[in-house]
Structure P
Amino acid sequence: MIIDAHHHLWDVSRGYAWLDDLPALNRTFTTAELRETLARNGVGRSILVEAGRRDPAEATEFLALARETPEIAGVVAWCDLACPQLPTSGALVGARSQIQAETDPGYLSRPEVRRGLQTIAARSLTYDLVVRVDQLRACAAAAEATPELTFVLDHLGKPSIRDGGAGHKTWREAVAPLTKLPNVLAKLSGLVTEANWNTWRPADLHPFVDTALGLFGPRRLMFGSDWPVCLLAASYERVLDALTTNLTSLTGPERDEIFSGTAIRAYRLAL
């Protein structure tokens, strides 16, 4: 079974201001469309991740969708790290905030933020990191200071794939300290939108996927489509095919870890 460890849904009437600049995505994406997309691609389960609304009500709405949608095995909900308030539900498997939007380089070192991470750990939840490359070293410090919490690095830390070798060098140097921490996992997700949307090829992703395999290993990596955000650059089918193409050197059991095993462990999924 394939598990998609990272996708979104949104109802534009509920307020997603960031979509105003992305007309191709500025519409409602429903569970019916998700289910059809997953079925068409042979994906059995998925993780629904907060979608940048920054509203506690979104978590309640997403948990309701999970109860109604068998394919949604878990929800990673938004929370304010300085004061995390999360609902209690069997479908809640993790938390995330928009750290990529923070301009304070010391944000992850703030005492209230560190306490928030400890609170999430005490709830036996994971914490997803959606960050910029320049924030990766601060992420390593936070993860080292909170060893009881499992961190999941979304989109490999958003390397600048469109910049080729230069982007790879900058990202590799920044992500290396994070990969040495056993409580940090990563998602092979969101890569096509960090490449050139119009001209990217699977080969453009290869240096980044290959480096992630070398630094994290298959048991600490998981597949995520980042649908429907991926539609800016590629269909769901093309995203899945590109990753499969870049994993041909792995054994069957290693691919199974990336496509299901790591996500099951990271999010404590009971399938």
Structure Q
Amino acid sequence: MSVALKQNPVEQFLRIDRMPHIWCSGCGIGTSVNCFARAVLECGIDLDKLCVVSGIGCTGRVAGYLRLDSFHTTHGRAIPFATGLKLANPDLHVVVYSGDGDLAAIGGNHLIHAARRNIDLTIICVNNFNYGMTGGQVAPTTHHEKVATTTPYGDPEYPFNLPYLAASCGAVFVARWTTYHVIQLTKTIVKALKKKGLSFVEILAPCPTLYLRRNKLGTSIDMMKYFKEKSIIKHGIDPKEVSLETYDKEIIVGEFVDIDKPDYLDNYNEILKKKLGDKFQPWGGK
């Protein structure tokens, strides 16, 4: 008796013809994509109105593997491209999907100002603590005293607190999970996709080939066990208190910020209405 196999619901979002992917065995990026696809499915978003923008790096390859309208942009410039898309067509759901090096280092200034303006974007940042694709260089998220190719004796700096950065600049929804927390992460991405304004979701993920191996931290399975053991869920906590400087003792995860305020286009239309009076025509047809 033959048994019909059910298709994985995530497959409809993938460009199967581009498989196998380039990610290393044990990399957490694939897990994040699985969660994202399931969140999109749960949201019921019209896929013709969903687009994904990424920069350069391991996570930047996500845009090329998703069977959605996608843009693989220059290094650090995913957010400006995404901002242009959103302003040109406000009906689009625009997702920025990139890594910590792309979004917090070379693209850090764009993150700051997109949050300040409260552009209606969903930003997903996969943080694997180093520049994975380009050779394992130190990043703004590398942990103190950990080894990278450009800090062979250990990183003298301390890692960026990305949720605090996003929240302090004006993001209306800010969260952090690890690739161990797949159920929680999926639910959070659903909320981020539905939220009007700038949403920022940080995903802590293992980089087995460079970061884990170079720092003798074991395998990705060991890292998942570490995430399970060290993570403490604290919803609503002040993002200032979720620094990864305490990574060796605890990792604070959860949904930290969820507020409502006018986004960039709301404010822009309000100004136009005051200035133009009867001649006012809202941007985006709102």
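Kindly point out which one of P, Q the value 80 was derived from, the read-out being volume of the Cα convex hull per residue in Å³, for residues 102-157 alone. Show your work: numbers first, answer last.
Numbers: P: 71; Q: 80.
It was calculated from structure Q.
Out of P, Q, which one gives 2.2 for distance in nm of label points 7 Å out along Cα→Cβ at positions 126 and 222 as computed from the coordinates? Spell out each step's value before the answer.
Working: P: 0.2; Q: 2.2.
Comparing all candidates, it corresponds to Q.
If you rank structures P, Q by distance in nm of label points 7 Å out along Cα→Cβ at positions 70 and 238, which sits at the top with the largest value?
Numbers: P: 3.2; Q: 4.0.
Ranking P, Q on distance in nm of label points 7 Å out along Cα→Cβ at positions 70 and 238, first place is Q.
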Mean count of other Cβ atoms within 10 Å over residues 198-205 from the coordinates reads 14.2; which among P, Q
P
Give the label, chosen from P, Q, of the structure having the highest value of Kirkwood radius over Cα pairs in Å.
Q
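Values in this text are rule-based calculations from the coordinates and carry no lab data. The structure displayed is predicted, hence computed values, not measured ones. Cβ atoms are built from the backbone, for glycine too; each structure is taken alone.
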